[in-house]
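Bear in mind these aren't lab numbers, they're just calculated from the coordinates by the rules spelled out. These numbers come from a predicted model, not from an experiment. Cβ atoms are built from the backbone, for glycine too; each structure is taken alone.
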Structure P
Amino acid sequence: MDIALVATTRGPFGEAAARTREALADQGFGVLTEIDIRSTLNAKLGDGAGEELGDYLIMGACNPQFAQQALKALPQIGVLLPCNVVLRTGRDGDSVVVVEAMNPNLMAEVTDEPALVDIAAEVGRRLQAALDSL
């Protein structure tokens, strides 16, 4: 099983991030957190520590309906929430942005909780639809 669902898009990084937020919203996800890894590494480690990564943004995406169902099925699942969506500059240059979403089927597999199988499948379908729309 792949760890991530993957898509690529072209254009400026900021525009790709905006399109990703919109695509997630269209599938019922809100973005609860955003971590700019390059800026964070530069601030915490100094000396341009994050520059070699290029643009790298982690969005914490959550669909409240499915989060509630998952938490009811297994309260410990909160350690794996929200679903991380990563945007990073691709290797083909700044105009390519790689967008990767955590594969939610991993949650069902790692917990071995049958009640999470259908939830994870639907969340995965919606995340993939968001990525496909980019």
Structure Q
Amino acid sequence: MVTLMGINPLAVLVVAIISIVLGFLWYGPLFGKQWKRLMKFSEKDTKKVKVRKKSYLFMILGSLITSFVLAYMVIKFSANSFLLAADLGFTMWLGFIAPVMLGSVLWEGKPWSLYFLNVSFQLINLIVMAVVLSAW
């Protein structure tokens, strides 16, 4: 098996795909209507978003980077069980995602409900990613 710094590239790719699928489900069938309403997207805006191929490419790249860094952290902190990996995902979320995303409420005027919708996704996403990586 080929590795980079002890990281399995296939695991990184699979976990990035899982992250993208989770995002599709979260911001699509599960909470898409609420998200669009909270973002104040009109039907016209929604159609524009659907054709932004460049945005999707950047999100895929972002998911790959997150997956790689999280894989590194799983190895570095020996998060080799479900609980240790879930704890790592939670800790990364608590320390880096939740506080940084507060800026959208504090400085951009976004509603708290949008903040909670977005950070909830990030929490679930990071925990799932870390758990899958730990099982690899």
Candidates P, Q; Rg and Dmax of the Cα atoms in Å, for residues 32-111 alone computed = 15.5, 46; producing structure is P
Value -13500 of helix-only ellipticity at 222 nm (-39500 (n - 2.57) for each DSSP H run of 4 or more, over all residues; to 500) was derived from the coordinates of, among P, Q, structure P
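When distance in nm of label points 7 Å out along Cα→Cβ at positions 8 and 96 is calculated for each of the structures P, Q, which structure yields the highest value? Intermediate values should be presented prior to the final figure.
Working: P: 0.3; Q: 2.2.
Biggest value here belongs to Q.
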